[in-house]
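Structures incoming, each one as C-alpha cells.
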Structure I
Amino acid sequence: MESASLSTAPADSLRPRIEPRPRDEALYARAQAEGLTELQARVLAGRLAGYRGDIAPLVTPSLRHLAHPERLKDARRAAERIAQAVVEGEHIGILTDYDVDGITSHVVIRRTLNELFGVPESRLHSLIGHRINDGYGISLPLVERTLRLSPGPRLVITADCGSSDEPRIARLKEAGLEVVVTDHHALPEEGPPASAYATVNPTRDDCDYPDPTIAGCMVAWLTMSLARQVLIDWGALSPSTPKLSPWLSYVALGTVADCVSLGGSAANRAVVNHGLTLINRMEAACWRTMAARLGPDSVPFDAETLAFQMGPRINARSRLDDPYAALHFMLAADDATAARHLEVLDQDNQSRKAIEAEMAEEAKALASAQLADNVPALVVFLETGHAGVQGIVASRLVQAFGRPALVLTPAATAGMLTGSGRSIEGLHLRDALQRAHDLAPEALPRFGGHRGAAGIGLPRERLDDFRWAIWQAASEQLGERELYPCVYTDGALSPEQLSLETLDELAALAPFGREFEAPLFEGDFLVEALRPVGADGSHLMLELGHGRTTVRAIWFRALTPGEVPAFGLGDRLRCAFKLNRNRWKGRESLQLMVEHAEPLSPA
C-alpha cells in the first residue's frame with residue numbers, strides 16, 4: 001500500500017541537529033517577575049509552553065497540592081469494596097502489570113493490606129503476568145491462573161492495567177469474582193470495563209480528578225488511602241492507624257520509571273520530590289542495597305538515579321523472565337535478602353543490554369530502508385527479536401531517526417505479533433493507534449497506552465494493513481511537520497556559569513523527568529585533551545576550553561569499539577551537554593556530560 005505523504009528529512013541527512021528549545025516568552029517573563037533567576041526562568045519556559053497556572057507548586061513541590069482521592073470517579077465505591085473484603089476476611093488477589101509502575105503499585109497495595117489493614121499473607125495472592133507467556137494486562141492465562149487458586153480470591157484489585165480488559169474481567173465476574181480496576185491508561189472508546197465492580201482511572205471522561213497524568217502507582221496509593229479512611233469511619237481500624245505516606249517512596253520510583261509527566265503536574269512533582277526524601281533516609285532494604293551496589297558517590301539518589309539505575313534493573317527481570325524477583329527485591333525485609341534478589345536483577349539487566357544492542361542494530365537497518373518512502377512512523381518487525389526489549393529498541397529508533405517508532409516481534413500465540421511503540425513531541429501515540437484501529441479494525445485488535453508509549457497486538461498476516469493505517473493516522477496528526485533527530489538545548493552558558501553554583505541553581509527546579517527534562521546546554525569548546533576510556537574504549541574523557549575556563553567532560557558511547565575520534569587536540573567542538581556533580585573520594589567538582597558533539601573548525 002502507498003505510504004502517507006509527509007515532509008521528512010532525507011535519509012542522508014539524519015545527523016542530529018542541535019537547536020534551542022522554543023521558549024514561552026510570557027512564562028519566561030512571569031517566572032522572573034516571581035523571583036526566579038534568568039536561567040531558572042529560561043529552563044521553565046522551555047518546558048511548559050502555554051502553561052498559565054501557578055508557578056509556585058511546580059518549583060516548590062508539596063503534598064498539599066494533592067487533590068483528595070474522593071475526586072477520582074469510583075474511588076469511594078472501590079475503597080468500600082476493599083474495606084468490605086478486609087472486614088469479612090476475604091481472600092484478595094492483587095493483579096498488576098509487570099513493569100516498575102506495576103511492581104511499585106503491587107508493593108503499595110500488598111503492604112497496605114498486610115501491614116496497615118491486618119490482612120494475613122495467607123489471604124493475599126500476588127498475580128503478575130509473564131510478559132512473554134501471558135502478555136500485558138489481565139490476560140487470559142492470568143485469568144485462568146487466578147481461577148485455579150484454592151482457596152481463591154473473592155476480590156481482585158488491579159493496578160496499572162485493566163481499563164481495556166473487559167472480556168477477561170467478564171470471565172472473572174462470571175466465575176463469581178469482583179474486580180476493582182485501578183489504572184491510568186487511556187480508556188477504550190466504549191468507556192470503563194462494564195463488568196468491573198469499580199474503575200478508578202483519572203483519564204475517565206466523567207472523572208473530576210484535576211491531574212489525569214498521575215502514574216498507576218499513584219492511583220493505587222490514592223485508592224488504598226481512601227480505603228484506610230473508610231475502615232476508620234466504619235470503626236474497623238483505629239484512627240491512629242498510620243497513613244500511607246511512607247509508601248510514597250515506591251510511588252516516586254514508579255512515577256519516574258513510567259515516564260509520566262513531570263512538567264505541569266504539581267501532583268507528580270510533589271510525589272517524586274517527597275518520595276526522594278523518604279528514599280534517601282535509606283530505611284528500606286531495597287534502597288540500602290541499591291546504594292551499596294551503586295557506590296557511596298551515588299547518594300543522595302535523585303530522579304535520574306531512579307530512572308536510569310533502579311528502573312532498568314527492575315524492568316529487566318520482567319523483560320526476560322517472570323517479575324517476582326523484582327517484587328521480592330522491593331519487599332525484602334533485610335539487606336541480605338534484598339542483595340540476593342538484586343543480584344538476579346543485575347544479571348538480567350546485563351543480559352537485557354546485550355539483547356538490546358543486537359536488536360537495535362537490526363532495527364536501525366530495517367528502519368533506514370523505510371525512510372526512502374517518507375513514512376511518518378517507523379514500523380519494524382524483528383523475526384527473532386525478544387519481546388521484552390521492544391520498547392527500549394523503539395526508543396533507540398526515535399533517537400536515531402526523529403520519528404515515532406513501533407517494534408514488533410512474534411507473540412506467544414501462533415500467528416500473532418506483539419509490539420511496543422514510542423513517540424515524539426507532536427504525536428499522541430495512543431490517539432494515533434485509536435485512529436489506526438478505526439481505519440483497519442482487524443489489523444489492530446488490541447492496543448493500549450498513552451501519549452508517549454503504547455503496546456499493541458495484531459495478526460501477522462495484517463502487518464501491511466497495520467503499517468498503512470498507522471502511517472495514515474500519524475500523517476493526520478503531524479501534518480507537514482519536518483521530522484529529523486534533534487537535540488534541544490536551553491541555550492548557552494557563559495564561562496562563569498560553568499560552576500557548581502550554577503548546578504545548585506538548576507537543582508532548585510528538580511525533579512526532572514518526562515516533559516520536564518534535565519537542563520541541556522550548548523556551546524563551542526576547544527579540545528585541550530582527550531582519551532578513550534572504558535573497557536572497550538567507547539567513551540571519551542575530555543578537557544574542554546571555554547574562554548579562560550577549562551572543564552572536564554565525559555562523553556559516554558561517543559565511539560564504537562575500535563573507532564578513532566573524528567577530531568583531535570586543538571579542534572573546536574560544538575557540544576550539547578549537561579552539568580554534572582562529580583564526586584570522588586569526598587570531593588566534588590563540575591563535570592560536563594556530553595550528549596552530542598560535532599566538530600567545527602581547527603583552532
Structure II
Amino acid sequence: MMHNNLFLHRLIIHTNENKIAYDETFHKGINIINGDNSSGKSTISHFIFYVLGGYFNDWVKEAKKCTRVIAEVEMNGAVFTIGRAIQINTESKKGNSSEPIFIYWGIVEDSLKASANEWFKYNYNTTSEKKSFSNIFFDNLDLPVVKEESNITFHQILRLLYVDQESPTSSLFYYEQFDTTLIRETVSDLLLGVYNQNLYDAKTRKVEAEKEFDDVKKEIKVIKQFTNNDLHLFPEHIYQLIAGKEAEIHNLEEQLIQLKEKNKIVQYTKNTKLNFQQLNDEAIIQRQKVNELDTEIKTLKYEIEDSHYFIETLESKQRAIKNSVLTREFLGDFPLDYCPECLSDLKKNDDITACKLCKEPVDQSFGVTQARKIEQDLNFQIKESKSLQIKNQRRFLELTTKIDSEKIKLSQIQIQVNSALKDVKSVRDEKIDALYGDKGFLEGEIIQFGTLLENAEMYQKLVESKDKLDKEIDFLNTSIKSMQGNQEQLKKVINAEIEKKGLYLLNNDLKRQDDFIAAKEFNIDYRNNIAFIADKDAKYSASSNFYLKTAARFAIFLASLEIEKMRYPRFILCDNMEDKGIEQARAYNFQKIIIEEANKYDSNNFQMIYTTSYLPPELKNSSYIVGEYYTKINPSLKNID
C-alpha cells in the first residue's frame with residue numbers, strides 16, 4: 001500500500017435539534033455524489049472540506065441549521081474520528097472558520113458512545129504549549145510541519161486537494177484573498193514530495209543557529225564595549241593579577257605582624273570583637289552563597305544529563321512506534337500460503353480484512369491508530385523537554401561563570417577573618433593604620449578583578465559558542481545547497497509525470513478546443529497559481545478554462561498514484577464536473593477518462609470524491625455512487641425545518 005493516504009470513511013451531519021441531517025459511508029477508490037442542480041451536492045463537499053480542517057464560513061441557509069459535522073477518517077492506516085462545530089455569527093450571518101477540531105482516537109461508532117473527556121480538543125492555530133489540529137494531521141500523514149514566513153496549515157494543503165465552484169477558473173488553488181506566492185510554492189513542493197524533510201530541518205536549524213549567532217555576537221560586543229583593556233577578556237590574565245594582589249596582601253600582613261610584635265601592647269576591645277564577628281558573619285553568608293551556587297550547579301548538571309537521557313528515550317520510543325507501524329504494514333502484506341501447523345495449502349479468501357488463518361474479521365487499523373495516539377503524546381513530551389533543556393543549559397552557563405567570582409570573594413573575606421583572629425587589637429600607630437588602608441585597597445581591587453573574571457569567563461564561553469555556531473552554519477549551508485540540487489532533480493521527474501497525465505487528459509478531450517487536442521506540452525506554475533499549455537496569456541472560454549484547471553488538478557492526483565515519493569495524500573475532492581457551462585457530452589467524456597485512468601491503480605491506495613449532475617448512464621447503478629439521487633424535493637440534507 002502506498003504511503004501518505006487520506007480516506008474519508010463516513011460523514012455525519014447533525015442539525016441544531018440533534019437530528020441526523022446526513023449520514024453516508026464512503027469507500028476507497030471512486031465515490032460519486034449525484035443529483036440535480038441546487039440539491040445540496042456542493043454543500044456536502046463544503047462539509048467535507050470544513051471537517052478536514054478547511055477555512056470555510058459561507059454556508060447556505062440549510063447548512064446554517066446544522067450544528068456539528070463528524071467524520072471517520074483514515075490517515076496512513078490510523079483510523080480515528082474528527083468532529084467540528086458549526087457556529088454562526090448572529091450579526092454577520094457567517095460561520096466561524098477557525099473552529100477547533102475534536103479528535104477521538106477510534107471509529108465513529110465508538111466515538112458516538114464516548115464521554116466528553118475521551119475527545120481531545122485541538123485549535124486552529126499552533127501555540128508554544130499545544131499543537132493545532134493541522135499538526136496532528138501533518139504528523140499522521142508524515143508531512144513535515146512547515147514554518148517559513150507563513151505557517152502552512154492543513155487548510156493550505158486542502159487548497160490543492162479540493163476543486164470548488166467558487167474559485168475563479170484561472171486559479172489553480174482554492175482561492176483565498178490573502179494568498180502569497182511563498183505559500184503556494186511551499187505547499188506544492190510539500191505535496192509533490194520535493195520538500196525534503198532533512199532540508200526542512202536544516203533550514204529550520206539554520207534560522208535558529210543564525211539567531212543564536214547574532215545574539216552571541218551582540219553579547220560579545222556589549223562585553224567588549226565595557227572592557228577598557230583587552231587583556232581583561234582573558235581569565236588567565238585576571239588570575240595572574242589576582243595572584244599578584246594576594247601576594248602583596250600577604251606581604252602587608254607579614255609587616256603588620258612584625259609591627260604588632262614590637263608594640264608589645266595588647267588590648268582586647270569590644271570593637272575588635274565586633275569587627276571579627278562582622279567579618280565572620282560575612283564569611284558565613286558568602287560561604288552559604290557559594291554552597292548554594294555549587295548545589296544548584298550540581299542539581300542542574302544532573303537535570304541536564306537526566307533530561308538528555310529522557311529525551312533520547314522518548315525519541316527512541318518514537319522511532320520504535322514508527323518502526324512498529326512500518327513492520328505491521330510490511331507483515332500485513334506478507335503472503336501466507338501454508339498453514340504453520342500442518343503445512344497444507346490455505347484456502348484463498350477474497351476478504352482482505354479477514355485473518356488468513358481463521359478467516360475471522362481483523363481490525364487492521366486499531367494498532368496503527370493507538371500507535372499514532374501514543375506518538376502524539378511522545379511528540380508533546382519531547383517538545384516540552386527540549387524547551388526546558390535549553391533553559392537549564394543557559395542557567396548552567398550563567399552559574400558556572402558566576403561561582404568563580406563568588407569563590408574569590410569568599411577567599412578574601414576568609415583572609416580578613418584569619419587576619420582578625422591574629423589581630424588582638426594592639427595600640428596601632430600611624431604606620432599600622434596605613435598598612436591596613438593599603439590592604440583594604442588591595443582587597444577592593446581583588447573584588448573588582450572577581451567581577452572582571454566573571455565577565456572574562458562569560459566572554460570566552462560566548463566566543464567558543466560563536467565559533468561553534470559559525471562552523472555549524474557553514475556546514476548547514478553546504479548541506480542545504482547539496483539537498484536543494486537533489487530536490488531539483490526529483491522535481492523534474494515528478495513534473496514530467498504530471499505533464500504526461502495532463503497531456504493525456506487534454507488530448508482526449510472532446511474536440512472543443514484545438515489547443516487542447518494538439519497540445520505537446522503542459523505546464524503548471526504553482527507560484528503564480530496557473531496552469532497553461534505553451535502561452536501563459538492564452539485566452540479560452542470559461543468552460544475550457546475550467547477543463548484546463550480541473551485537468552491540472554487531476555493530473556497531480558493521478559501522478560501521485562504513479563510516484564510513491566510524492567506526499568500528495570492520494571485524495572481529491574471535486575465539486576461539480578460540469579461547472580462553468582461544460583456541456584453534458586464533455587462532462588461525460590471527462591468522467592470516463594479519469595475513471596479509466598484511476599482504475600489502472602489499486603483502489604486501496606486512493607480516494608476520489610466528486611459531485612455531478614451529468615452522470616454517464618452506465619454509472620447510474622454502479623458501486624461508485626454514494627447516497628441517493630438528490631433533488632430539490634429530496635435534498636442531501638434531511639430533517640432541516
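I have 36.7, 127 for Rg and Dmax of the Cα atoms in Å, calculated from one of the structures I, II. Which structure is it?
II
A value of 18.2 was derived for Kirkwood radius over Cα pairs in Å, for residues 289-400 alone; which structure in I, II was it taken from?
The structure behind it is II.
Compare distance in nm of label points 7 Å out along Cα→Cβ at positions 241 and 313 across structures I, II and report the one with the greatest value.
Checked I, II; max of distance in nm of label points 7 Å out along Cα→Cβ at positions 241 and 313 sits with II.
A value of 28 was derived for relative contact order in percent (Cα under 8 Å, 6 or more apart); which structure in I, II was it taken from?
Among I, II, the structure yielding 28 for relative contact order in percent (Cα under 8 Å, 6 or more apart) is II.
Taking Rg/Rh (Cα atoms, Kirkwood Rh), for residues 281-496 alone as the quantity of interest, name the structure among I, II where it is greatest.
II
For structures I, II, which has the highest computed value of distance in nm of label points 7 Å out along Cα→Cβ at positions 17 and 521?
Greatest value across I, II: structure II.
Please state which of the structures I, II yields 7.2 when distance in nm of label points 7 Å out along Cα→Cβ at positions 297 and 537 is computed from it.
Source structure for this number: II.
I have -11000 for helix-only ellipticity at 222 nm (-39500 (n - 2.57) for each DSSP H run of 4 or more, over all residues; to 500), calculated from one of the structures I, II. Which structure is it?
Traced to structure I.
Looking just at FRET efficiency 1/(1 + (r/R0)^6) of positions 145 and 257 (r between Cβ atoms, R0 = 25 Å, to 0.05), which of the labels I, II belongs to the structure with the highest value?
Structure I gives the largest value of FRET efficiency 1/(1 + (r/R0)^6) of positions 145 and 257 (r between Cβ atoms, R0 = 25 Å, to 0.05) among I, II.
A short reminder: the numbers here are calculations on the coordinates, not readings from a lab. These numbers come from a predicted model, not from an experiment. Cβ atoms are built from the backbone, for glycine too; each structure is taken alone.
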